[in-house]
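Quick note: the coordinates plus some simple rules give every number you see, no bench work behind them. Just so we're clear, the structure is a prediction, and the values are computed from it rather than from any experiment. Cβ atoms are built from the backbone, for glycine too; each structure is taken alone.
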Structure I
Amino acid sequence: MEVFRLARKKYALELSGIGASKFGNRWNSKGTEIIYCADSRALAMAEVSVHLSLINLPKDFLMLKIDIPKSISLRVLKEKDFPTNWNDFPHIYATQKIGDNFIYSKKECVLKVPSAVVKGDFNYLINPHHEDFEIIRILDSYKFSFDRRLFL
């Protein structure tokens, strides 16, 4: 399976989850390392762009294409598995707890969750501490520039 990740250059190529752990997000609390990916380049861009504005638009993003082999353990969660306000902003503790439990249990390497930004699309959360993580590979990376019209 191929997934996509849009990340600042300093965090992109190491696939460590350290960037996400610095702040916490919808699926992880601060201090929990997790790697956020999307099922398309467009969703990866949308998931990042909701946190940006034209004023603070960084120019150092890389788009990554990542291979997750079929042998990797995957758990799928659906909206019915979450509280009704799971997609609120700011993020709620309940979704962070789901992600944190996924990371610390180490039962699966990848967690598939619905996107809060684009209904019907999915994000893939990768556990960098799972024993199978070492077979996940970056297939391609390239400099990514946002179309400034998105922020007007």
Structure II
Amino acid sequence: MSFLTGLTNLTNWLGNVIMPTLAGVFFVIAILRAARSAPFQYAMYAGFMSLMVSGMLRGIETFSRVRAWNDPDQVWVTLLGLVNWSANVFLPVYGVLQVVMALLHYGGAGFRIYPGAPWARHIVIAMASFSVSGLLRMAEFFVQQGTGGIS
């Protein structure tokens, strides 16, 4: 067994076994502290962060399975897949959620309408999300058109 294999196994064990177990412990602590009217937010946040570590590790494992284990471009392809998924899947969905939030805020759902209300911020964030996603798709289109070389 090589050092790299041992390090990979240690990372998988910590991320996929230990961190979800710690998340459960932190959630139990948060519930017990909330029952006693003690501050429980830090334990709850620690539980969510532990789950996020596990989720990010599983996501990176999924993105890195595109190439063989000994391919020197594996890190680059993994980051490229992560950016592609983030900009082409996550940002449009997030933009739609921001439009819904803007409509709710503009309609006064739970808030009073003041000049400079938060609905305008949600519209700007939605426009930025759609713009970044569209620019990335346009760049991908031009790169794919240019891979044929000069004719």
Structure III
Amino acid sequence: MEIKPYEQTYREQMISVWERSVRATHHFVSSAEVNRLKELVKQIDFYSYSVYCLISENKVLGFLGVEDRVIETLFLDPDYIGQKLGTKLMHFALEELHANKVNVNEQNADAIKFYSKFGFITYDRSEKDAEGNDYPILKMKLQEHEK
């Protein structure tokens, strides 16, 4: 199992992982809305920011995207949730990409708990997501440690 930079050959698998992951973890999003959002995901240029895939035997198990030190995407195939693969991607984001912020759907309590384990705290909130949809977003950053 390794973390590799995005390649076009991973694209279809990534979109499938995204959809399966959202359907398994984002219970606050309707099926029709997932279908609509999937069309937007299909238009993403994964070369436009730092995107890495967790690969095992040419299969995409998850992926991570970071832009300007902000974790923009982190999705796992739901068959692999709970196997420390998200932790593997997070360590990569923190140590290799120097990520220090993440934006999380407020309704996604599991994701908030996950990022909190790594020292992220909420510092801001918006009523809508980046596309203007009615999904409140928590902006989280790594907590400053006093020395």
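Here is how the numbers come out for the structure above:
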{"quantity": "Of the structures I, II, III, the one that 16 was derived from, the read-out being relative contact order in percent (Cα under 8 Å, 6 or more apart)", "calculated": "II"}
{"quantity": "Highest-scoring label, criterion being distance in nm of label points 7 Å out along Cα→Cβ at positions 91 and 131, among I, II, III", "calculated": "III"}
{"quantity": "Identity of the structure behind -24000 (criterion: helix-only ellipticity at 222 nm (-39500 (n - 2.57) for each DSSP H run of 4 or more, over all residues; to 500), calculated), options I, II, III", "calculated": "II"}
{"quantity": "Read-out volume of the Cα convex hull per residue in Å³, for residues 83-138 alone, computed value 90, structure in I, II, III", "calculated": "III"}
